[in-house]
Structure formats: C-alpha cells, structure tokens
Structure I
Amino acid sequence: MIETLGRTALAVVGELGDFTLFAGRSLASAVGSRKLGRRIMRALYEQGVRCLPVILIVGVFTGLVLGLQGYYVLSRYGSTSVLGELVSLTLVRELAPVLAALMLVGQAGSALAAELGIQRNSEQIDALETMGASPHAYLIAPRIIAAAVSFPVQTAFFSLIGIWGGYLSGSLLLPLQGGIYWASVHAAVGWPDLRECLLKAVVFGLLTIAICAHNGYNTHRRSRATGARAVSASTTRAVVVSCIAVLAADYLITSLLVRS
C-alpha cells in the first residue's frame, strides 16, 4: 500500500510539473510569434461570441432562482429589503466566476481539447514540428491569452444578467419594490467585490484553457486507447480536471482574500 501511495504521489507531482512546463512554454512561445493577433481574435470569437448565449441563459436563470429563494428566506426575518445585496454579492463574489468558468469549459474547453486531440491523432501537430513551426505558438498560446480576456468579460455579463434576473424575481414576480432592490445592489457591491470577481475569472480562464489544451495536446500519452476513443478520453479528462481545478482555485482565492 505504501508503495502504491508513493507511486501515485510521484505520478501526480510529475503530472503537475509537466503541465507547468507546458503552460510556461506555451506562453513563452507567444513572444515574437507571427500573426499572433489574428489567432487571438479567432480564439476570442470561439471563447466569447459563441459562448455568450449559454452564459446569458444560465445567468438569467441563476438570478431568477436566487431572487426567488432569497426572497422567501429573507421574508421569514422581515429583511426582504436586502434581497439585492444577497443576489448581487452571491453572484459577483462566487457564483458568476465559477458558473461562467464551468459553462465555458463545457463549450470552449471541451472543443479545444477535442480539436487538439484530433490534430494529434492525424499527425497535424507532428507536421508543424517537422516544418519548424512551434505548435505551442500556433495552437495553444493564442487560446490561453484570449482566455485572460474572454473569461472576465463573460463573467461580467453573467453577473449583470444574473442581477437583472434577481430583479425579475423580486420586483416583478414578487412584491418587492424595484427601487429598494437596486438601491440595495448599489450599496452592496464595491470595488473589492469586483476585484475578487475579475481575479477569479482571469485565474479560472488561464487554468482551465491550459488544462484542456494540455490534455488534448497529449492525447497520445494520456490514454491506452487510440483514434476516436483516445480523443474522447482526453476530452472527458480535460473537462473533469478543469471543473475540479476551478472549484479548488475558487476555495484558495477566497480563503486568501478573506484572510487579507
């Protein structure tokens, strides 16, 4: 048992080291890369414009549920006037960055892992290396850089539409006055809350896109299967590990900011 535990620990440390080197090499390869801006714009379209409908739909229903549940809980204590504070702080500090990251992983991250896995199986990545082009600079660096921009923007949209959804529940479907709701929102949300939200969004974006790219890029090493089964296994692994990483990073960032 001790031998198995040690072997597993060494494998985890080795995996973390390989991932760190992969992410660092990808970011370093962006320096001096040709036509980097065009590839970043394409990545922004994939991670931003194409994912925006999902973000808006999930955001509005999250706000609706928060407003509905929050109103009935606060009504027990005669504190329905702070419904806006409850909804806005819950979204801005926690739910918006986490849920937006999970939605983006499910759409953009899984697509990236599958795309790189197919390119690895079809030897397109090997062809780039043979031609002297860097696969990290051409395929991965633009996606990681774009994630640092698209994830905060998507998180901001999620927060705004979620707060609006809470207004729909509390003021249009329930008897809370709209002015009281928005006054509570305005008084509750400050710069520290926005800073935490944006920090989490940037960290989640860099972390999840790098994880998905790493798993897709190393499809030939991460699974005993070949062909379509290998792509499926690497994509599934990328999504699962990314979701766990988001939740773990959320706890670490929250604990650090709360203590400070």
Structure II
Amino acid sequence: MVQLSSNQSDQLLAAWQQAEQRPFVGFDFSYFADKWMNEQPPWSYEALVRELMPTATAALDIGTGGGEKLLQFKDYFPPKLLATEGYPPNLRLAREQLAPLGVQVLEFEDSLEGVLPLADDSFDLVINRHSSFNSADVARLLKAGGAFLTQQVDGRNLSDLSAAFEAVQPWRFFTLDFVLARLDQTNLAIEIAQAWTGQLIFKDVATLVYYLKAVPWTVPGFSVEKHRSHLEKLQQRLEADGALRFTQRSMLIKATKEKPI
C-alpha cells in the first residue's frame, strides 16, 4: 500500500477529528448519506409494522431511539401506544417528538433480562427494531393472540470491521439460533425467522469515524487519537480498493402468543 505523506496524514486527522466531534442523536446518518451505502435485507420491517399496527388497540415499541422510526407509522397509531428508550439524548428527543401525538415514552434500559414495569397481557402488538429484549417479558406483556415483531442485528455483525481495529465483539453469541432458543422457552409461536447477510460500504474514513462513534459497541473505546494508526491503514486500503466494505448480519422474527407453555 502507498504510505500517506505527513501533510496528507495531518489533513485526514483533522477531518476525522471533526467527524468524531459531530453530535449524533436518534439514528440519523443523513449527514453522510452520499458517502456510504447501507445494503438492506430482503424483508421490510416497516411494511410488516404497517400491516400489524392497524389491528392493534394497544402497542409497545421497545427501544424507540429518538422516535424517528415510530413516527413513520403515525397514520397507523392504535388508541394506546407506549415506547421505551434508555439512552438519555434519545429519550429526550423521543419525548419531544412523540408526546404531542399522545405517545408515552418510558425511560427503560432494555436488556436480555430486563422486566418492564407494565401489567401482564397489556398489548396486542410489541415491536422492536435493533434493541435488546427479554423474551419472557415480551410474552408476559402480550395478550393472547398478540404479535411480536423484531428486526435484530446479529452479534457477529461487522466482525470484520471490529477486526480491523483489533477489537472483539462481546455479542457474538447473539444469533438467530440463540434468539429462537430463548423464544422457544415462552408461549410464543414463531411465524417468521429469517437471517440475512449483506454489505456496509464506506466511501471515506471520516464517515466510518462518525459511524463508530454512533455505534460504539462495534469498536469498544473507539477514538481517533487511540486508533489513528488503524484509521491510516484503512485510508490506505480505501485508496487501493476505492471503498471500504464490511459484512452486515441481521435477522427478522415474528411470533404470536398462541402456543401453550
């Protein structure tokens, strides 16, 4: 690979530091929309939500982020709609955007074992996009015949990106098989279970820096200062290959509360 000149390295460092310092709330990557390509899975989570939500009288969105995705469904909101979020900047944004529409946003740090302070059999629909969830608690919250829909990021997602920074992902166990095994311990019957692999492509390293600050679990403890040498190697790779390509993995699951325990 061609080595970076001192002047080029300094210019790139300044651009990377600027990207690192740029604020990030919700999951809005529009600032760099023309500098990356995020391949999408063959299913449409949004279409499935639009199909399910009109039949619900009460729904819950676990891990709503800044509420940006939930707002896409505002024409389909049921009479009762709750959302949860644990990250303070996103919680504030979600409340600002959703409260005027009658949506209560609960402060809740989702996890594999977290239990929401909500009554049993409260919802016809529970949705979740890219947030942790407790399978047993979802089953508890759903009414009989209620549906659970989730799109999840596989724990091995972007493992090649993590490896470029000599990082090891802590969620590698989180696969479709793992999720299905946990759901199988509840009274939820699986209707859809799909896994997908695609590409995430970056056209410059500054965009990658912004992404890594927004999604910190990909490279734990990431900073431009700490990982400058790794970034410079990726810059050289970018100049040689024209783009930086990494492997995405995701899954889609739909289940209903029908199966006896």
>> When relative contact order in percent (Cα under 8 Å, 6 or more apart) is compared over structures I, II, which one is greatest?
In response: I
> Among the shown structures I, II, from which was the value 17.1 of Kirkwood radius over Cα pairs in Å, for residues 34-177 alone calculated?
Replying inline: I
>> I have -25500 for helix-only ellipticity at 222 nm (-39500 (n - 2.57) for each DSSP H run of 4 or more, over all residues; to 500), calculated from one of the structures I, II. Which structure is it?
In response: I
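Quick note: the coordinates plus some simple rules give every number you see, no bench work behind them. On a predicted model such as this, the values are computed, not experimentally measured, just so you know.
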